[in-house]
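Student: Next up, some structures in C-alpha cells.
A short reminder: the numbers here are calculations on the coordinates, not readings from a lab. Just so we're clear, the structure is a prediction, and the values are computed from it rather than from any experiment. Cβ atoms are built from the backbone, for glycine too; each structure is taken alone.
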Structure P
Amino acid sequence: MSTVSVSAPLRLAQIRTQGGWRRVVATGGDGVSFIVPGVISVQDLAVSAIGAGRTLTEEVHLRAGAAELEHVDLKALAAAGGVLAPLDHPDPAHLYVTGTGLTHLGSAEGRDQMHRKLKAADDLTDSMKMFRKGLEGGKPPAGEVGVQPEWFYKGDGSIIAAPGAPLESPSFALDGGEEPEIVGLYIIGPDGAPWRIGFSLGNEFSDHVTERENYLYLAHSKLRVCSFGPEILVGALPDDIRGTSRIRRGGTTLWEKPFLSGEANMSHALANLEAHHFKYGLFRRPGDLHVHYFGTATLSFSDGVRTEPGDVFEIEAEPFGLPLANPLAIVPAPSVSVRVL
C-alpha cells in the first residue's frame, strides 16, 4: 500500500480528470502527489475534517492510509488545463472574494523611505494615513485586536478564473494589471466559526488607472476577475515569503520583480486582518467560503508597464508548489438597460 510523508506541510489542489471527474490532489512532504480518496472537493474535505474534529492534514492521511493511492503528475495536469481553482463552492453566491490593502512594507529601501516620509510630512494623504495606522497598530499583542485595515469587496465565486485560464478584463476598464499576493482560504463551520483551510498564491488583478484617477474609484477598480492557486498550503504561513512576479509577452519576459510577503514583511498581523474581516456577522454564515487577499507591495504598473491582451502573468514562491499563470484577455462589456416592471 502506498504511503505519504507527514514530515512537512501538505498542499492541496483540485483537478478534473480526462474522464471529466473532479478530484482532490494532495502533495505530501516527499513531493509525491496523489488523489485523496472519497472526496471530490476541498470544501467536502474541510467539512469532513470539521465534523470529525480532525485537522486537514489528519483527515488526508487518514484517508490515504485506508486505500491504495493513485499517484498523479500535477505539473502535467496543469499544463494540460486540468487543474481547477483549489477552492470553490457549488453555488458561487456562497463564496466571498475580498481583500485588504496597504498591508505590506515593501523592500528595505522603500521601507526606510516610507518611514522618513511619514515622520517628515504634516499633510498626509488618506492612503498614507491608513498605512501609518497599520505601522502603529496593525500588530497588537496576542489576544488583542489592532487597528482595522483598508478593506474591499471583489465579488463572489463567479469571478474566479482557474489557474491557466484567461483573466478577462471588461472593455470599459482603463487597465488590467497583476497584484501578486498571498490569499487566505476559509470555510464557516456549522456553528458560525471561521476555519482557515490554508493559503495560496493569488493574482488579485485590478484596474490601477481607474483607481489612480480618484481613490474613491477603488471599489470600481476592484470589481474584476482574479485567480489563485494552483495549490493550497495547509498549516502555518511562513513568516518570510520571497517570490517572483513576472509578465511574459510573446515568449519573452517583459517585466520581472521579486515580491515579499508573510508577517515579517507586513504592517498587519494575519490574525488582525482575519479578526476585522470575520467580525461581521454577514461573513460568518455556516457553509460559506471566503477567499481573502492580503495585499502586496509589488506592481508592474508602478514601474510604468502597460499590459496588453495576450500577456501572461506568472507568480511563484517556493512554499506554494506550482506557479500561478494566467493570460490577459479583453472581453466586450454588455450593453445593459434597466427595464421597468
Structure Q
Amino acid sequence: MRLIQYEHEGRPQVAVVESPDRVRRVAADEGTYGLARRAIRERRSLAAVVESALTEERLDYAELVREHRLLPPLTHPDPAHCLVTGTGLTHLGSADTRSAMHAKAQADESQLTDSMRMFKLGVEGGKPDPGRVGAQPEWFYKGDGDCVVAPEADIPVPAFAADAGEEPELAGLYVIDEAGQPWRIGYAVGNEFSDHVTERHNYLWLAHSKLRACSFGPELLVGELPHHLEGTSRIVRDGKTLWEKPFLTGEANMAHSLANLEHHHFKYAGFRRPGDVHVHFFGTATLSFADDVRTREGDRFEIEIPVFGRPLRNPLCFEATDVETATSVNTL
C-alpha cells in the first residue's frame, strides 16, 4: 500500500495510490498523523485502519501535482514536533567502491581516516544478531518540520551556502505513542540535501552542512521494505538531463541494519517524546558532487525507486547573494 498527503482547504488529506493516474481518498481528520495515532491506539496495522476509512472518491493524481497540492506523506500539526535526522557512512556502495573500502579497511589502524574508521565499525558490527546492539553510526540533525519542503516544491539554498547537492536516500517515518514508544509507519524516498563543499573543507563542519532543507515522498510505502532496492537519481537542467546515476539502498546494500540505526536514534529519551513525528534518513553512496557536478538556479532533482511509485522532484531556488550581512543578536 502507498499513501499520499495532499492539501484541501488548508488541511492535509490522505489518499491511497491506485495507479499512476488515480488516487482514492481516505477519511482522515488529521492526515496520515491522525491515522497513525488511531492505528497505535487500536493496536491495528496502519493498512487496516486505512482500508476501513476508504471512501469512494477518486482524484486525478496529475492534477494534484499540477496544482502543487502534494504534501510530504507524513506531517505533524506543529512543525516543531517533527524532528528530522539522519545517519551517514551506512551504505556499501558499488562493487568497485566496496572493494576499495574493504582494501583500505585492512590497513593499519593508524593510517585510517576518521571516516574510514566509522565505516569499518559499521562493516564489522552494524548488523548484530536480533536482540543485540551493534556499532553506533555517524548521526546528524537537520532541523524540525520547517526544514521539510513538499514534493514538487522549491528547495531553498541559503545565501551563505557553498554548495547545493542532492542525497538520494531512504527515509523512515515514525510516530511516538503516549507511552514514549516509537512506531515506524512506513518509508519514503528522500532527498536529504546537503552542502558538500562545506563538509569537504573540514569534516567537523558536517553539522553545518546538514542544516539545510530536505524533501521526502510523495508516496509513503506501508508494510515490509524490500531487502534490495534500486533507484535512479538525476538532475534536469533546462528540460534536459544534466546528470543521472543509479543507486542502491535497502539492507542488502548497507553496512548497518535498519534496526541498529533505529536503536541508536531512539535510545535517547529526548527522541521518545509522546506525540512527536520523526523523519530519519538512512544514508546514500551516490552523489552528483562526486562527479564534479555543480548545481544552479532552476535545476531539478528527480529521485525514484520504482516500488515507491512517483518520483520525488524538487527544483532549486537560490536565495539572493548580492548583499552579505551578519546575523545580529539583540540584548534584553
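Student: Comparing structures P, Q by FRET efficiency 1/(1 + (r/R0)^6) of positions 37 and 149 (r between Cβ atoms, R0 = 25 Å, to 0.05), which one has the largest value? Let's see the in-between values first.
Tutor: Working: P: 0.05; Q: 0.55.
Greatest value across P, Q: structure Q.
Student: Also: Identify which of structures P, Q gives the largest calculated value of mean count of other Cβ atoms within 10 Å over residues 157-164. Numbers along the way, then the final one.
Tutor: Working: P: 19.5; Q: 17.0.
Across P, Q, mean count of other Cβ atoms within 10 Å over residues 157-164 peaks for P.
Student: Moving to a separate point now. With distance in nm of label points 7 Å out along Cα→Cβ at positions 173 and 197 computed per structure, which member of P, Q shows the largest figure?
Tutor: Q
Student: If we compute distance in nm of label points 7 Å out along Cα→Cβ at positions 181 and 237 for structures P, Q, which one ends up with the highest value?
Tutor: Working: P: 1.0; Q: 5.1.
Checked P, Q; max of distance in nm of label points 7 Å out along Cα→Cβ at positions 181 and 237 sits with Q.
Student: Sticking with this one: Quick check for you: by mean count of other Cβ atoms within 10 Å over residues 165-172, which of P, Q is greatest? Could you put the intermediate results ahead of the total?
Tutor: Working: P: 16.8; Q: 27.1.
Across P, Q, mean count of other Cβ atoms within 10 Å over residues 165-172 peaks for Q.
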